[in-house]
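S.K.: What follows is a set of structures for review.
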Structure 1
């Protein structure tokens, strides 16, 4: 039996050995070396390793990732924030998970490369199997309530990704066809999917297979065949619209129009936004960073985060769309403008008003503590 004295002596020895290891590896810690050999281990910073990059369309790809041991799982419809190193800067973006729980434990996102998109372009065109990415735990409220109900999904472009995750969980597809599970029996689902053309429609084969199996009713609207979607036609396309709860994901313009339409009609609507809809720009100014003395000239349309990084200032950042608050810094003096709604936040000299630099632009000269 180990005595108390022996236990204390052993603990002291372990502490000395740890200090010795830390001294030997300074300025790195032993954990930094473990990261080189076991980056996905329990207790490490949450990461994932890309195992497959599969093209979906000419500008979209599905990225399959093996997450680290501390990945806590997700509910279909949720998203994950992924961090990648681009030109020496860690960039974070949010992407929907396109599946339910997988037997292999992997997770998958489908990314559409957007013009000048640092992260989307990297993931679609440059990422390779074996690449390590940074992860955060899944989040988001774009999930169906348990117990069933009648729902309409309105999707456009890559807005189909969270919906596909929900549908695949409810109606798994096997070699023998679409499975009708007990958990899906209580759901009555209509999917209104909008895309420029059928070849440009991500997951169109999945949607059509589910429709052919009677799992969903699919209303496909392709711009090259039907013209742009007019929400005045929504009731004609979905006659029982008033009896359904709408879930929508897609471009900001579509979501804004749906919010106005449903508010006027008194209908329930849940939306998922991944790109910020900005108002018209206002006046810019000089942004003074009090910690370094750096001064950056910024226009009224560019987020302070982007303007600062373009000038070489290393800034805290996260989702870059006003969700995670990873970019918050104190505004000590001056004014900034919220690019989403035009609201102006001001600070008197010496104040420390918290602002999100990813969605705030200079509204005159301002001083930020960083």
Structure 2
């Protein structure tokens, strides 16, 4: 007998009908066993594997509904086709509520055996569908859990990398501070101090990354506020510029934040150097806001002496070159408001492309 042949247990005290059903099912590719009362049927279901159960309603001792309730309590119970001579619908409803897969009226007609076969086939098919569905759901859950686990590991790894980068930047910053303190030439001291400020601009991004909950994006507004505070500390009281920042909370990627921070740093450094001659004081404002159509606008302005567009760049023009490089990288449009009293640089940065 083939192992692939579905195995059916018929529980019915009518031995003659059991034999008729057995012959019919076995002619149609099934293997059928018999139990002539509910207790022995339950014992066989608990000890052996069956693909389907045919359960009669009227049996001595315990009726089919009580046996059906016991079958439903088993782990992974086989599907049950409930059979009865009762034509009343309430028996069918009770059997289906108790867990029967199919319901067939037992009657002396040519339709009984075909209907019973169809019920058995349908019950087995429904069980296989449920098993396949459960297996697919389990596979999806497993894949989701695996993906979530990998994503968490990746975030931890990225956070650790950013933490180490941040530590390295702090070390570079310390070296620059020591060298600036030891430098005897004012030009050298200034150059090293400016380099220290630039390293700080990058370091702020990494501090936000490894202390935040999302290692992929940072709050640009908070970053710029921290950056301006750090610039204020680094520049000290020697400059006549009073730094302020008004930045909206905009989420952006690490790479874009670094580029924007570098532009702000250079523009602020230039303003503190050249906007107010020695002995004069005035504001240097940093503004960052989202644009209605997407992207953002960055403004760095002062109310100082202004700048002649035709005049050569002061100090070698390194700051302007860095701003130009970062603007090109972000595909930004940079302009100067000529009507403004001092220097007002406006940078419009388009929305980052997807991916």
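Computed from the coordinates by the stated procedures, all read-outs in this text should not be read as laboratory data. Worth saying up front: this structure is predicted, and the values here are computed from it rather than measured. Cβ atoms are built from the backbone, for glycine too; each structure is taken alone.
S.K.: Assuming -1.26 is log10 I(q)/I(0) by the Debye sum over Cα atoms at q = 0.23 Å⁻¹, for residues 60-179 alone as calculated from a single structure, say which of 1, 2 it is.
M.R.: The read-out comes from structure 2.
S.K.: Distance in nm of label points 7 Å out along Cα→Cβ at positions 100 and 308 computed as 4.4: which structure among 1, 2?
M.R.: Structure 1 accounts for this read-out.
S.K.: Right, another one. If helix-only ellipticity at 222 nm (-39500 (n - 2.57) for each DSSP H run of 4 or more, over all residues; to 500) computes to -18500, which of 1, 2 did it come from?
M.R.: Only one of 1, 2 returns -18500 for helix-only ellipticity at 222 nm (-39500 (n - 2.57) for each DSSP H run of 4 or more, over all residues; to 500), namely 2.
S.K.: Can you tell which of 1, 2 yields 0.00 when FRET efficiency 1/(1 + (r/R0)^6) of positions 84 and 324 (r between Cβ atoms, R0 = 30 Å, to 0.05) is derived from it?
M.R.: Of the options listed, only 2 reproduces it.
S.K.: For relative contact order in percent (Cα under 8 Å, 6 or more apart), the calculated result is 9, so let me know which of 1, 2 that is. Intermediate values should be presented prior to the final figure.
M.R.: On the way: 1: 12; 2: 9.
Answer for the origin of the read-out: 2.
S.K.: Once Rg/Rh (Cα atoms, Kirkwood Rh) is calculated for all of 1, 2, which comes out largest? Kindly include the intermediate steps, with their values, before the conclusion.
M.R.: On the way: 1: 1.05; 2: 1.48.
Largest value of Rg/Rh (Cα atoms, Kirkwood Rh): 2.
S.K.: Can you tell which of 1, 2 yields -1.07, -1.23 when log10 I(q)/I(0) by the Debye sum over Cα atoms at q = 0.22, 0.24 Å⁻¹, for residues 68-139 alone is derived from it?
M.R.: 1
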